[in-house]
Structures are given as structure tokens and as C-alpha cells.
Structure 1
């Protein structure tokens, strides 16, 4: 008796199911490998930089931290600290920022990158904090993201340093470079990288991870002049 042939549509469906299962198996394996690699890397970073636990930006209160972090976008922390040394004296209160004239404020921060946009965002954020949040920075990610100029990186840095609130992982240029160098994510965007890192790291390490990687980036893993032979993390990868 001749065997009954499987309809072409069912054959295609079965093939797709097998392919999907194989992809899921490969993804599961990749995540497991990345978790093991991450554990080794973080353990070594903690030994290399035992005192790294916060941003090097200088600030005196939560609002000043917000200003400093916004200014630091695509600008060095060292440059920002130079600017805020006089800025925080000239604008000692939230009201001073909210009532500032945009042109004058932009000139006060003109040595940082994109100073015009940053001036607009900081003044607008100050107005919103004053009007909607009674002059206090919000303490949740969702509310922080309502502020002009604030994306998840800024919100994570402010929430973690000012309030000890950890809802994610701050992804800056150092973290992006680290993730690419050690194959910890396939994502191309900061939000995508953050999601992958949150899957690889236990929550207790989310906050500290950023500052360990920043210290490594400044010390060893620089964008220019990087020498893999001198990198103690390479043998762990």
C-alpha cells in the first residue's frame, strides 16, 4: 500500500516549527554562555576597582545631579565638572533654572556639547519639576522619563545615585563599547543593550556594573590606543 503523502502546507509548517525550535535553542545557549562570561568579567572588575560605586560628576543635591548628567551627554565628566563648578554657584536653586533666560543659560554652558539643546531641556525640566512635582525630582523611572532631555540612562544615573532606586542599568559609551568588545548583546540601541544586560546580571549588580565598566573604560578599555594584550579581562572572554 502506498504511503499517504503529507500535504505541502503541513510540510512547510513542520519545517518552520523545527527551525524555530533550533533558533530558540541557540538563543538559550547564547544567553547561558553570556551569563557565564558576565559573571567572570564582573568578578574581575570588582577586584580591579573595589572603590568604584558612583558617578564622578560633582553635585550637591538631586537637581544638580540631574543638571550634571544632562550636560554629560556626549561630553566628558571632567568637562562637565569644570562647567558646573561656576554654574551651581550662579544658579543655586531650582527656581533659578526655571526662571533663567535660555540665551544667557546657553552661554553659561557653552563649553559642553550641544549646549543650546541642553539649555532648553534643563530649563524646561526645571519648570516641569516645579509645577508638577512640587520642586522635587520624581523617584520612579516612568515619572523621570516625563522630564525634557531625560532618557533611561539619565534616569538610571539620577535615581541610583540620588535615591538608591535601581530600575535598570545606565548605558553610556563605555558600557556600549564593553558590551561589543565582550559580545554581551546583539542589540544596537541603548535600550536594547540595557534589556539584554538586565537579563545577564542579577539585579543586585545593576547599579554597580555601570561604574565598574566606566572605570575599566577610562583605565584599560579606551576607544583609542586600546591594547588587548594589556587587558586582564581578555583571557576571561
Structure 2
């Protein structure tokens, strides 16, 4: 890949990582449509590490709060009580599902598969329009959300989209759904990167894509928070549905 291609994919990752439209699905589509050579799963995951840096910075206060409330019972914020242990459970379930899918990922990195999973994403996003938020995250939510995140490795099935959508469908408060969906992604992204290290061919020019992903990701994450707070999250189903249908007609 040349500098222009790497820069382009970095921007695509930064925009689509947070929005519920499947960043991995878009990376697969653009590399195929633009005939970008040498793009691999390992490079995709490297860009996800840039997104990881943004998660840690953006949610730094919530991460510290979750740790304190889990380890120190005297803290009064019950909203994040035991979140550290919930995330551990979610991560364990995600790891099991992710390891099962990882060896077969090559079979899902094609436009036909991406379009199918985009349709699933569309259904989940639309379903959030009818959800009623009233619950705090619990053990059952952590288990189901870990499973949802595991399936989120499939290109076309948005990781953030499916986790937030499933949380909202289960009645979780939207603020908690938003924060938990991204904080629980930290172990998953780290695990994916470690698994891909053996296939990773390092090039210094990748740092350009990394830097662009960080900047664009931060701006996009702020935008998503506004969208969720204003109850417009479900409207993304229009984009994912149209994209899936367009792919199927090509």
C-alpha cells in the first residue's frame, strides 16, 4: 500500500469505528473496490489499536471510576458497581467466540458476507427505536454483551453497533450502554492485535494511518455521543440497509 491508500484507510477507520456501520466491513469493501494491495486483517487490527488509544483517553475518567467502584465498596456510584468484573466476564465470552471465528475470518472478508451482516446490523439498529431504558448493567447483560461483541468481529456486523443496540434492546440506560460498549472493547482489541502479530508485516508508513485514525476517531466519538443522547442512534439503519442492498446489486 502507498501513503495515499494508507491515509484513506486510516480516515475510513476513524469514521466507521465508532459509528454503527462496521469499520472492518468498510475496510474490506474499500480494499476490494479500490483494488488496494497488501491490505490484511493484521493491518486492519493495527488501525483498531489507534482507536483503542482514543477509547482510553476519551473514557479515562469512566475507566478509573469503574475500577474504583469495583475494588472499593465505599464508593457511592452504584451505576458502575462491579463493572470491572462485568467487563472481565464479557471479555472472557468475547475471547471464546472470537477465537472460534478467528481461524475462519478469511471466509468472511468478502463483499457478499459483508452485505449479509450489514443487514443484521440494520435490524438491530432499527429495533433500538422501540427500546425502553431503565436498567443498570448486570451479570446477565455482561454475558450477552460479551457474546454480541464476539460476533462483532465479523465484517459487516458493527461491533459498537451490535453491543450498544443489544444493550438498549435489553433496557440498559443509554449512557451506560454507550460507555460500557467502548470500555469493554479494550481487552478485545488488545487480544485481536496480539493474535495478529504473527501475520503483521510492519512498515513505518503505517504510522500515518495510525495518526489519522486517532484524530478522526476522537471527533467521531464525540459525534456519536451526541447522536445517542438525542435518540437518533436507530437512524443509522438507513445507511447500513442501503449499503447492504447496493453491495448485493453489484
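Every read-out reported here was derived from the displayed coordinates using simple, explicitly stated rules and does not represent laboratory data. All of these numbers come straight from a predicted model, not from anything done at the bench. Cβ atoms are built from the backbone, for glycine too; each structure is taken alone.
Here helix-only ellipticity at 222 nm (-39500 (n - 2.57) for each DSSP H run of 4 or more, over all residues; to 500) was derived from just one of the structures 1, 2, and that gives -18500; the source is 1.
Here Cα Rg over 2.2 N^0.38 Å was calculated and came to 0.97; which of the structures 1, 2 was it taken from?
Details: 1: 1.31; 2: 0.97.
Label of the source structure: 2.
Each of 1, 2 could give mean count of other Cβ atoms within 10 Å over residues 65-72, but the derived value 15.9 comes from 2. Work out the source of 0.95 here, i.e. which of 1, 2 gives that when FRET efficiency 1/(1 + (r/R0)^6) of positions 49 and 81 (r between Cβ atoms, R0 = 30 Å, to 0.05) is computed. Computing FRET efficiency 1/(1 + (r/R0)^6) of positions 49 and 81 (r between Cβ atoms, R0 = 30 Å, to 0.05) on every structure in 1, 2 gives 0.95 only for 1. A value of 36 for relative contact order in percent (Cα under 8 Å, 6 or more apart), calculated from one of 1, 2, originates in structure 2.
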